[in-house]
Structure I
Amino acid sequence: MFHSSDPFDHWIIDDFLPIDVARGLEEEFPAFDDPMWFDYSSPWQVKRTCNHWDRFPALTYSVMERLLTVGPFVELPFEVVPDIGLHGAGWHVHGRGGKLDVHQDYSIHPKSGHQRRVNLILHLTEEWEEQWGGGLELWSHNKETNKPDKLVTTIPFRFNRAVIFRTDQQSWHGLPTPLTCPEGKLRKTLAVYYVSNPEDTAASNKRAVFVPTLPLGRQVA
């Protein structure tokens, strides 16, 4: 396991699941044109998602349940509980041209009132070329502008890699450069989130805060 607190606490765990389980999860993702997907197509994000428990096949259902039962797999200075409603979580896919501009996730859950504290994102595309993009960018915070400042690190997209990070530390992140993978190739991820009772200092936003990025995702407007 790798851990860094620059620009905010994040952990990388490679070979997160037994290889046969990871491959089984990848195979259970529906086709990109399946009508079950919710399509996000906007200037700041291009992706498709599904967070409906009743639509997950058996293995995905079992692994998701296990991830939420066991917890975020890292030591934290506070206690968290899983967001079993999967608000914003579940299956995520990006195809060619897919992107996710640099953003901070919602702070306060719009239904439970909990504070979002930790994301766990599992990479599930086995045959992926790094030159296609898809790495998760982590940005520092500019206190004067209250916006992202500089790109600090990019975590490459690799099969069966879990990326865990705190979302309560001005945690700007994204994949703002559109993917260049071949048509039909998908960047597949499985995401679960963990929450806690809100702290007095918690931000109040109930939706993600996006900041549009200039070409190549290296500067912020």
Structure II
Amino acid sequence: MTGKLFDFREQLQLGCDSLGIMLAPEAVERLFVYFTELTRWNRKINLIAKGTPDAEILEKHFLDSLTLLSLLDVSAPHLLDVGTGAGFPGLVCKAVRPDLTVTLLEPRLKRVSFLRHVIRTLNLAGVEALACRVEDETLLPSNPVFTHITSRAVTDIAEFLGMVSRLCGPGTTVICMKGPKWQEELETLQKCSPALALQHHSTLERELPFSAAKRALLTFSW
């Protein structure tokens, strides 16, 4: 893209085409508004790393988040996104799939203010941003209503599975979004935590379209 202005809509469409993701025109517009608000707010509060190029924001945050969509194709999906930060991946998926019910967890109040601003700006229903951690049983009681639970913020798989296990029921799928060393992490998990109630079910490997960075979505269930 040297020598030309970055076109978010065009590059989003190219990236989604490469990933096999179909976007409605209104979804493209919602993501463009989201991206615009993200870059504007990021000048004042720490949402993502300062100075991140627009093309990198698109790929590493928006497109990476959208790889989750293929695992949410169930009846009445309800996604819990733990430590969502600026809304990745949960709010990105909601912007594309308004039928999703999404609960966003983020302990930092400034980021929650941003999330709620984007939700209002995009006029999204069926999504809430809670200013809490996953351990908060007052705002997040242990009644398993979630079909899917995910996070990009937790690095240790065993730790994450332990944190969310009280929120899982027989129909819940936990999705760990990992990088290229996912096999080592899974082997460590199986050696060190063989008695975990949540067991590895499947792995979906993807490659981001512009950088060819490796990604893996590991699913766990009862």
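What follows draws every value from the coordinates through simple rules; no lab data is involved. Small disclaimer: the values here were computed from a predicted structure and weren't measured. Cβ atoms are built from the backbone, for glycine too; each structure is taken alone.
Among the shown structures I, II, from which was the value -3000 of helix-only ellipticity at 222 nm (-39500 (n - 2.57) for each DSSP H run of 4 or more, over all residues; to 500) calculated? Derived from I, not from the others. Of structures I, II, which gives 0.65 when FRET efficiency 1/(1 + (r/R0)^6) of positions 12 and 212 (r between Cβ atoms, R0 = 30 Å, to 0.05) is computed from the coordinates? Going label by label, the one that fits is I.
For structures I, II, which has the highest computed value of distance in nm of label points 7 Å out along Cα→Cβ at positions 52 and 140? Largest calculated value belongs to I. Of structures I, II, which gives 4.0 when distance in nm of label points 7 Å out along Cα→Cβ at positions 20 and 148 is computed from the coordinates? It was calculated from structure I. A value of 2.7 was derived for distance in nm of label points 7 Å out along Cα→Cβ at positions 132 and 164; which structure in I, II was it taken from? Structure I accounts for this read-out.
Of structures I, II, the largest value of distance in nm of label points 7 Å out along Cα→Cβ at positions 44 and 204 belongs to II. Taking relative contact order in percent (Cα under 8 Å, 6 or more apart) as the criterion, the top structure among I, II is I, with the largest value.
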